[in-house]
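Values in this text are rule-based calculations from the coordinates and carry no lab data. This structure is a prediction, so every number in the text was calculated from the model and none was measured. Cβ atoms are built from the backbone, for glycine too; each structure is taken alone.
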Structure P
Amino acid sequence: MHFILCIDNNGGLAFHNRRQSQDRALREHLLQLVGNARLWMNGYSRKQFPDPVPANLVVDEDFLKKAAPDDYCFVETLDPSPYEAQIRTLILFCWNRDYPADTFFTRKPDGWKLVDSQDFPGFSHETITKEVYRR
């Protein structure tokens, strides 16, 4: 699976079961990145995407258990570390800020190779950094 996470400078994902931040430009970038592949997420994350949602967007509360190897998973409020063995590609969107957090991406990409890194302007964030890691 291809995991997509948005993290702050400390690996923070969420605070009190809510995303730390969101950005309209990031959502557009994410949809272009995924293309026609299936993009899985939970109902909370689905609220970020206005109607009509793309046909390839799949909403399920157990999406991390149901996604196929070639699918993308947008993870906002869950620690994906228990699913590390299934991750083929790790895509981190870095806010480049410090936010309050109580849910973290607890596994740094040790043993993973950074294959792409690029900055792009966000809508509410001056710069968002996308990092792509593969085993």
Structure Q
Amino acid sequence: MFFYLIVLLAIAGLAWIRLAPSDPAVWHVDPMVSTDQDLATGVRRWIPSEETPVADRFDRLHTIILQTPRTEVLAGTPGEGKVTYITRSQWMGFPDYTTVLAADDHLELFARLRFGQSDMGVNKARVDRWLEELAQDG
């Protein structure tokens, strides 16, 4: 009987991870990036616009991000100057949230996990791939 209770609790926990609501009031917030940071729970990136207008760079990054499997927009649009995305892990469906904000001459990006104490570098690897692709586009 105890075994079945443990299994039931495990299934309920996995269901909560997949089905828990994502409140934009909690996740669609200012990234507050002043410098690049690698954190246990995610990353912050300050992305210079270089010679491309910020809006154009945001549009290109938006396209790159949405090409990532299991990624969707939670709130916002590039035209509004801020977008928050949810990317879910393949097997367990853990949600990671990434907010991108257009500032005067740069973009600010904050990617973070929702559940747990460490993302084991998953957000950093994902964001680095996005920024490498953005850099290749010029």
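Looking at relative contact order in percent (Cα under 8 Å, 6 or more apart) over structures P, Q, structure P comes out largest. One of P, Q was used to compute helix-only ellipticity at 222 nm (-39500 (n - 2.57) for each DSSP H run of 4 or more, over all residues; to 500), and the answer was -3500. Which one was it? Here the read-out was taken from P. When distance in nm of label points 7 Å out along Cα→Cβ at positions 13 and 29 is calculated, the result is 2.0; to which of the structures P, Q does this value belong? Comparing all candidates, it corresponds to P. Upon calculation of mean count of other Cβ atoms within 10 Å over residues 45-52 from the atomic coordinates, which of the structures P, Q produces 12.6? Answer for the origin of the read-out: P.
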